[in-house]
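**Student:** Each structure below is given as C-alpha cells.
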Structure P
Amino acid sequence: MTTHQTIKEALALIFRGIERLTVAFTNRKFTIDGRLVGDIGEVIAELEYDLTLHLVAQPRHDARTSNGRDVQIKATFKNSLTFVTVPDYYLGLKLHDNGDYEEVFNGPGILIYDRYKNQKNIGVKLLSFPISELRKLSQKVEQSQRIPKRKETNFHTAS
C-alpha cells in the first residue's frame, strides 16, 4: 500500500539528484516544477481531501469530490500558482522539499476569476498568481465552500 512515507522518501531522493545535477552542470537550473510536481500535488490531494482523481487526465479538472464537484489541483515549489479555466473548485498546494505541504487556496474557482477578472487573458491563457494573494483570498472562503479533508490522515502540513 502506498503511504505518505513513500512520498517523503521519493522526494528526498529527487532533491538529492537535482542538487548533484546543479553542481555538475552549473549552466542549468534543473527546476523541479512541471508535470512531476503536478502529479505529486494530485496524489497528496487525493490522500488528504475528499476527492478522487480521474483515471484519465482531463483538460480542465483533475478530480471530483464525493458530492460531484469538479476540482482543478495545482501544486508548486515556487511562489506562484497557475490558473487557466474556472473550475467548480480550485485546490492550490505549496509543496516543500521535505515532503510537507501547505494549502494555499481551497474553494470555488470563480473567486480567483473574480479577483483577477480585469487581468488580460484571465480564463483564456495560463496565468500565474502569487501564493501570498491566493492565501489571502482563500481566507475569505467559508468552510462550507471548501473541499473537506479526509477524516483520517497522517500527512504533515507546514506550519
Structure Q
Amino acid sequence: MTHHLEEIEAIKRLKYKYLRCVDSKMWDELAECFIPDATTSFSSGEYSYQGVDAIINFLREGLNPNMLSMHHGHHPEIELTSDTTATGTWALEDYVIMTDLNMSLHGAAFYHDEYVKVNGEWKIKSTGYDRVFEEIWNRGDIPSLKVTKSMHALPNPE
C-alpha cells in the first residue's frame, strides 16, 4: 500500500509542477512534464495538439506576456492502472487577466489525464479538460480594478 501512495504522490507533484510552470511561463521546465508524443484536448477538444513541441508552442502563444494566469488543480482522483500507467481526474479553477484587452476570464473544469512512468519518472501522456463554466468580463467596467503586482512585466499604464 505504501508503494501505491508514493506513486500517487509523485503523480500529484507532476500535475502541480505542470500548473506552476504554466502560470510561471516556464516553458522548458513545463516540457519536462510530458512524454515526447503527448497529446492534449483542452476545452473539450477545441484545442487538441500532439507532441510536446506543439503543446508548448500552443501554451506559449496562448498564455503570451499579455496574459496573467492562475490555474489551480484540486481534488485529484488518481488510479494506478499498472506499475507504469495511471489516470487522473482533477478539478480545475482558472483565472486569466488579458492585460492587452483589459478583460478577465474565470472558469472551472475537470482535467482528464493519462500518465506513464518512463525511466522511473511519471510523465503526462495526455491531458485535457471539459469546462463546467467560463465567464468573461471587461475590467474597465470596474473603474477601481487594476493589477498592482505580478511576477511578469506589467504593461505601462496609460
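**Student:** Match the computed value 14.0 of mean count of other Cβ atoms within 10 Å over residues 41-48 to one of the structures P, Q, and report its label.
**Tutor:** The read-out was computed on structure Q.
**Student:** Now for a separate question. Quick one: helix-only ellipticity at 222 nm (-39500 (n - 2.57) for each DSSP H run of 4 or more, over all residues; to 500) came out at -8000 when computed from one of P, Q, so which one is it?
**Tutor:** Q
**Student:** With distance in nm of label points 7 Å out along Cα→Cβ at positions 81 and 129 coming out at 0.9, pick the structure among P, Q it was computed from.
**Tutor:** Working through the options, I get structure P.
**Student:** Output the label of whichever structure in P, Q has the greatest value of distance in nm of label points 7 Å out along Cα→Cβ at positions 49 and 137.
**Tutor:** Looking at the calculated values, the largest one is Q.
**Student:** Moving on. Starting from the value 121: which structure in P, Q was volume of the Cα convex hull per residue in Å³ calculated from?
**Tutor:** Values: P: 135; Q: 121.
Among P, Q, the structure yielding 121 for volume of the Cα convex hull per residue in Å³ is Q.
**Student:** Where is FRET efficiency 1/(1 + (r/R0)^6) of positions 17 and 97 (r between Cβ atoms, R0 = 25 Å, to 0.05) largest, in which of P, Q?
**Tutor:** Evaluating FRET efficiency 1/(1 + (r/R0)^6) of positions 17 and 97 (r between Cβ atoms, R0 = 25 Å, to 0.05) on every structure, the highest lands on P.
Since every read-out is calculated from the coordinates, none of them should be taken as a lab result. Note that this is a predicted model, so its numbers are computed, not measured. Cβ atoms are built from the backbone, for glycine too; each structure is taken alone.
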